[in-house]
Structure P
Amino acid sequence: MFKNYSDKKILTYEDFISNDIIILPPNCNLDKKIKFDLFINARSMMEMNFDIIKSYFNFIHQYSHKNSFFLNINRYEKTSVGDSIRIADYPYDKNWKVIVSKSSFNQKWIHFLLTKRCFDNVAGNIGEELDRIKLIGEKFHGLHKDYSPSLVFLKSLIKKFLKLLLLDKFIIILGNILFKVSLKLRNFK
């Protein structure tokens, strides 16, 4: 846990080996000998700006070994940070072999990409796959417009106003009804 880490200011290789579960925030100092078998990012890189995505990829590249896996489940395009963040543009290095690459089940606007680390130039095919993902993703570009930062404040203000006017329970019931209707309309296409 973080309190254990804060004493040494580093997660040592010995600490890593002697613990079954380690829970730390992402900006901790790790021993360079530490290597992870599996990295997972499900629906959160699409919420980050590209500089933060690059730092996560630097971390993944540094702390992976020749048989590490990376499961990446993110939207083809997301605009919540002001720019278009596209999974096809994520900064994979050339040392990844694609194991599974397909649209997510029942969420065609999200891509499911499982890769395995490899240092064999013949096996590393991530570049070709990212080109293919870019083509698949083009039909989703611009479809999922997210709130611009200026509208987030307005949304928050309206929500507070409605809470003052209406009972919280009524808002929850109304929200559930609208959510169910929106799901039906989304699948109606």
Structure Q
Amino acid sequence: MNPSLTLTFFRLGKIERGDALGYVVGQFLGGVAGVLVMRATLGMLVAHPAVRFAATAPGPGGPTTAFLGEFVISFLLMSVVLVASNSLRLARHTPLLCGALVATYITLEAPISGMSMNPARSFASALAAGQWTALWIYFTAPPLGMLAAAEAYVQLRGAHRVLCAKLNHHTARRCIFRCSFGALGEV
């Protein structure tokens, strides 16, 4: 999904080091490719000053408020991912729950921090726009928020309750992660 999520699942022992590195590089390259495709298809519309390649920047509250906003939304998203994806009953709904949360963030939190949660997305937009305003926020707050959520989950539920990095197990596809989802039953 994004480097913050990948880093968190690596920290939780569900993704191998080489895979995590490959995912993060791919996520950054994918972000840049996405911006380039948008520029090629939409031209100057995506570069318009009102859009600025969707570059992420702090709202009127400034960098401290933006940092706190990014930390909180990242913490909440990772909490939902961990609770839902580690439950037989909720796992298949993880993408819907996360999508609803992101839609809510776009509406309520975007004016505060620009609503990133994704260092790769923020980097790609900043690169295209040449706008590096407070980029440090989007490289630090989302991973710290997600890592804090993971630590809270492990403290409350136990490390053995982090079953997998895969968000949907209702598929016939083989799981490539250090998965113990099927072995434990309902959690």
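Here are a few things to note about the model shown:
- Comparison of P, Q by distance in nm of label points 7 Å out along Cα→Cβ at positions 20 and 140 - largest value held by: P
- Here distance in nm of label points 7 Å out along Cα→Cβ at positions 36 and 164 was derived from just one of the structures P, Q, and that gives 3.4; the source is Q.
- Answer label among P, Q for the case where log10 I(q)/I(0) by the Debye sum over Cα atoms at q = 0.12, 0.13, 0.15 Å⁻¹, calculated from the coordinates, equals -0.60, -0.70, -0.91: Q
- Mean count of other Cβ atoms within 10 Å over residues 52-59 - highest-scoring structure of P, Q: Q
- Given -0.57, -1.11, -1.17, -1.20 for log10 I(q)/I(0) by the Debye sum over Cα atoms at q = 0.17, 0.27, 0.29, 0.30 Å⁻¹, for residues 68-107 alone, calculated: source structure among P, Q: P
- Relative contact order in percent (Cα under 8 Å, 6 or more apart) from the coordinates reads 34; which among P, Q: Q
- At a computed -20500 (helix-only ellipticity at 222 nm (-39500 (n - 2.57) for each DSSP H run of 4 or more, over all residues; to 500)), which of P, Q: Q
- Of the structures P, Q, the one that 13.5 was derived from, the read-out being mean count of other Cβ atoms within 10 Å over residues 28-35: P
- Source structure of the calculated read-out (Kirkwood radius over Cα pairs in Å, for residues 44-131 alone, 14.1) within P, Q: Q.
- Ranked by FRET efficiency 1/(1 + (r/R0)^6) of positions 76 and 156 (r between Cβ atoms, R0 = 30 Å, to 0.05), structures P, Q are topped by Q, which has the highest value.
Quick note: the coordinates plus some simple rules give every number you see, no bench work behind them. Predicted model only: the values in this text are computed from it and were never measured. Cβ atoms are built from the backbone, for glycine too; each structure is taken alone.
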